[in-house]
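Listed below are the structures to be examined.
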Structure 1
Amino acid sequence: MIITYKYRLKDRSAKKVLRQHTIACNEVWNFCAETHRETVRRWKGGFNVRWLSKFDLIHLTAGSSKELGIHGQTIQCICEHFVTARNKKQAALRANSDLVQLQAVEKWDGKLPTQMIPGSTLPFINLAPQR
């Protein structure tokens with residue numbers, strides 16, 4: 001069981017510093033995600049690329065701690081957690097093929113196409129009987 005504590009800070013200076021740290025951590029996470037998307041794009045383009053490991057991401061983010069204003073070990077921890085999350089998601093997709101359809105349904109905004117070609121199918125509607 002994980003216990004989470006929530007605190008309210010009334011100190012204005014601490015709030016500003018924490019907000020800056022949060023923004024810096026988000027920038028590192030977004031960099032890792034963008035690097036991963038670029039790797040996927042290259043892989044789909046036919047290039048022989050491999051998934052970036054936590055060591056690769058740490059190497060790519062080396063030296064950015066001074067610019068971001070957070071400790072280098074924090075950046076390394078964020079890279080490690082990104083790789084762990086990515087690997088868990090890929091394992092879940094491999095184990096359950098219906099998860100892909102579930103993700104597509106969750107992204108759907110509930111609107112059907114405004115123009116439909118006669119005889120075409122509707123998106124995400126599966127009328128097959130359940131067994």
Structure 2
Amino acid sequence: MESHDQILSSMTSADSSKIRMNYKQECKKTKQLLQECKGIISRVQENRVEFLFRELELGLTLVKLARDSADRGQAQSSKRQKANAREAHQTILRFLPDTAPGPDQKTKIETGLAVLDSKLKALSA
């Protein structure tokens with residue numbers, strides 16, 4: 001088996017140029033892939049934040065439906081909608097720590113969560 005030095009000394013200038021060219025091409029491809037990955041990660045984070053806002057809207061809508069159902073004397077429907085609203089609340093709490101909303105977005109989500117929590121408690125009273 002040839003040693004590292006023997007392999008290097010047997011390489012021609014052309015071989016060395018090919019290796020450098022391949023290295024440069026691989027570096028360029030790596031940088032492009034890194035940029036693509038950063039873009040994908042950014043879009044995933046944006047989608048996670050959007051998901052939290054949609055889940056919050058859903059929870060608030062379900063609380064309203066639960067209250068309306070209770071007012072109409074539809075206890076089973078109200079109970080089911082309240083349970084789904086609680087699930088939306090829990091989903092937001094579960095995903096929020098792994099999501100990176102901007103400061104304004106985080107404030108809106110936290111405020112919305114507080115409103116949802118308050119309305120859920122009011123339904124239980």
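For the reader, a short list of remarks on this structure follows.
- Structure (1, 2) behind the derived value 61, 13, 11 of semi-axes √(5λ) of the Cα gyration tensor in Å: 2
- Value 20, calculated as relative contact order in percent (Cα under 8 Å, 6 or more apart), assigned to which of 1, 2: 1
- Computing FRET efficiency 1/(1 + (r/R0)^6) of positions 26 and 82 (r between Cβ atoms, R0 = 30 Å, to 0.05) across structures 1, 2 gives 0.00 for structure 2.
- Identity of the structure behind -31000 (criterion: helix-only ellipticity at 222 nm (-39500 (n - 2.57) for each DSSP H run of 4 or more, over all residues; to 500), calculated), options 1, 2: 2
- Here the criterion is distance in nm of label points 7 Å out along Cα→Cβ at positions 66 and 98, and among 1, 2 the highest value is seen for 1.
All of the numbers you see were taken from the coordinates with simple rules; none came from a lab. Note that the coordinates shown come from a computational prediction; the quantities given were computed from them, not determined experimentally. Cβ atoms are built from the backbone, for glycine too; each structure is taken alone.
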